[in-house]
Structure I
C-alpha cells in the first residue's frame, strides 16, 4: 500500500553547498540518504514528496558543515500480507514469474500460478496449463494476493511472495472468463 509518511531528520549541508538554496540542497541530501532504501517500519521509500527545512542550522566543532532540522514527507510502498494487488509479469523463469507491483517485483512461484498442472515453455518463456490451456507470459497483467513479506532491517532489498490460486485471482483475462461462466451458469446477463 502506498502511503505518505512524515518524519523528522537532521540534514548535513556540506560547506561546498553553502550559498545554494537551502531547500534544494536539503532535498538533494535527503534523496541520497533515503531513495531506494527499504525499511521494516516504512517499507520501500519511493520518493520525497516535500521537505520543510529550518533556516537556522548548527555548527559542530571540527566539521565545517551546517546541520539543519527538517520535516520530510516520504512516499512509501509497504506491502501488507493479504493485500490484493495487480501487476505486470516482467519475467518468467522455470521456478516462477516475477510480477511488478508498485516499485518492486514479487515472486509468483510456479505452484501458485493456477489450479492446473503447469509446464514451463523455456523457448517462449511462458507457463502453460495442461488442462485449461491457459498461458502466462511476460507482459501479462495479473491480480494476486500477497502471501509473504520480508523487508529486512535498513537494507536496499526485500522479498515479496504472491499467489493467484484463489477465486478471482490470476491473469485478468482468466478472471473475465471465470466471471462470464458464472453469469451464464446463473442465468444473469
Structure II
C-alpha cells in the first residue's frame, strides 16, 4: 500500500511567460513526449501547432449533423404534405419547397448545435471528474499567472529523472513531481 501511495503520476513544470511556454511545448513535442498537456490562464496563439495536435474532427461532426437536419427536415415536410396528407392549399403544389425553407433551416441549426455540444464533450473526454493533476499544490496558480506543462507518467518516454533534467534544461523555473496520495 505504501508503494502505491508514493507512485509518481507525472511532473508539472512552470515557465516564466507565454513565449517560454510555447517554446517549451515545441521542445517537449520534438523530444518525443506524447502524453503531455499545457496549462495557461488564457489561450496562446500557435500552441496547437507547438504541441503537435491534429485538426479537430468537430467540424465534420457538426457538418454531418447539420446535413442530416437539413435533409431530415425537408424530407419530413415533403412526406407529410405530398405523400401522407396531400391537400391543395391556395392552388400551391403538394411539394412547395419555398414554404419549407424556414423549418429546414431551423432543423439544420438545431442538429448542428446539439452535435457541437455533445461532440465537444465526447472529443474532450468530458466530464472528467478527476485527474492526477488535482494532487498538485501549484496547479491553482494556472488560473491567475501560471504557465505550466505537465507530462504524465503513462507516457512511453517518461523516466522521472531524465524528464526532470529535460524540463530544467528547457527553462522550467520550478518542478513538482505529482505523487498519488
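Coordinate-derived values only; no laboratory data. Since this is a predicted model, take the numbers as computed values, not measurements. Cβ atoms are built from the backbone, for glycine too; each structure is taken alone.
Things to note:
- Distance in nm of label points 7 Å out along Cα→Cβ at positions 54 and 126 from the coordinates reads 6.0; which among I, II: I
- Comparison of I, II by distance in nm of label points 7 Å out along Cα→Cβ at positions 142 and 158 - largest value held by: I
- For -14500 (helix-only ellipticity at 222 nm (-39500 (n - 2.57) for each DSSP H run of 4 or more, over all residues; to 500), calculated) the corresponding structure among I, II: II
- If relative contact order in percent (Cα under 8 Å, 6 or more apart) is computed and equals 51, the structure in I, II: II
- Among I, II, which structure scores highest (criterion: distance in nm of label points 7 Å out along Cα→Cβ at positions 6 and 78): II
- Test item: Rg/Rh (Cα atoms, Kirkwood Rh), for residues 70-149 alone calculated as 1.09, pick one of I, II: I
- Comparison of I, II by FRET efficiency 1/(1 + (r/R0)^6) of positions 14 and 166 (r between Cβ atoms, R0 = 25 Å, to 0.05) - largest value held by: II
- Each of the structures I, II was assessed by distance in nm of label points 7 Å out along Cα→Cβ at positions 62 and 134; the largest value belongs to I.
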